[in-house]
Structure 1
């Protein structure tokens, strides 16, 4: 069971509308999650001739599964504090199912609203990449076990790629994925084009739990799976992953709102 305190905010320039929307949200959370409202905070912000009313509520909510918790984060974009558990063990099929949920959610969002996340490509790092080294595999099994002992999780993912050449696409992907707490071991490709590259890139990598979810929602891989029977998340992992996904949803939603204006 996962227990959280979630901050939900409703903001607008008409006080009655803010009140009604907050009540609607509170009722929905109580009906769906048996949420308990711990406290309410109200604020009035005045800027020149404009007034903004804000109503914030802290809700206590319990979830029976990690999937239910992540589903809540995606749908409500709350600011989350995880109260318990201190540790959470998940079978590989459970974590893979949640990763698939995250990818599906953001893919639908991107397809619906035509907005998504750009990934940074380090051009200097890109120049140093030896593609053949990654095709052969950079690490042996003993080295991979050492990484796993340090808390890294072995993951296999498949990405779509389009570009002038196979080498260019591989370098772009590696240069963007080569971040802190992500270790790329091996790459395989499948090209469906006779001219440029238009195909799939399979990557064997190791990463920490937070980065695993970051890759899922930013890169929207065709497939991603944990190569371990069971993984363990601590309270900080659970909280950081939930807040990251909530924040990502808020950021994309804000972008959509700004585009409509």
Structure 2
């Protein structure tokens, strides 16, 4: 691990609802999965997704965004219409290989374990490493044809804490592999919410539930967990209360940070 553990206060995280969070790291400002539309229904293959609450900020309120970390571009609860419009004003979007092709200029797809070096404003670099994720139960080769490619990210840099952004990942086995290669991490931004659909995988989880998020924190050795992707959408079956209960039951409540809202 190239990153040195530093106080978690070095990287405040603002959360806006759904999977969208903003944090500054090494002088650059990173935004995860931008979703800023007003509440509405989205028609998707096999049904619909319903956004139930507005974001706590608008894109115009965010200030400069240097990099978007986009777990995937194919679902509106990870990239909606407002989010797509925002990408045009962001110099770099890191995402899946397929997403990099679909989104075009300004987007770069990264394969699993591929890294990119970003220049820091004051000198030095940040390393962003793409890490594997699977958006459903079982083997990726079985899941990806149904829910598509998904990617997570680990950020490291000299004298900076390591940060993990999970993306829409449902596999603790992959979390273990990430921890073995790149752990421990200081801050984990974990996508949770226990989303399920009866028409997909017999209702099995397609992203971590609250108990699994707590277990992921333990596996990663994370000093802080900022959960996202657990509110503002009708298909999330667990929310804030379940997260607090799960982290309490695991003896990890002191690691749970619900983030600065808005």
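Some notes on this structure:
- Of the structures 1, 2, the one that -6000 was derived from, the read-out being helix-only ellipticity at 222 nm (-39500 (n - 2.57) for each DSSP H run of 4 or more, over all residues; to 500): 2
- Given 24 for relative contact order in percent (Cα under 8 Å, 6 or more apart), calculated: source structure among 1, 2: 1
- Entry that produces 15.4, 49 once Rg and Dmax of the Cα atoms in Å, for residues 23-150 alone is calculated, selected from 1, 2: 2
- Winner on mean count of other Cβ atoms within 10 Å over residues 111-118 once structures 1, 2 are ranked, highest first: 2
- When mean projected area of the Cα convex hull in nm² is calculated for each of 1, 2, the greatest value falls to 1.
No value in this document is a laboratory result; all are computed from the given coordinates. Being a predicted model, the structure only gives us computed values, none of them experimental. Cβ atoms are built from the backbone, for glycine too; each structure is taken alone.
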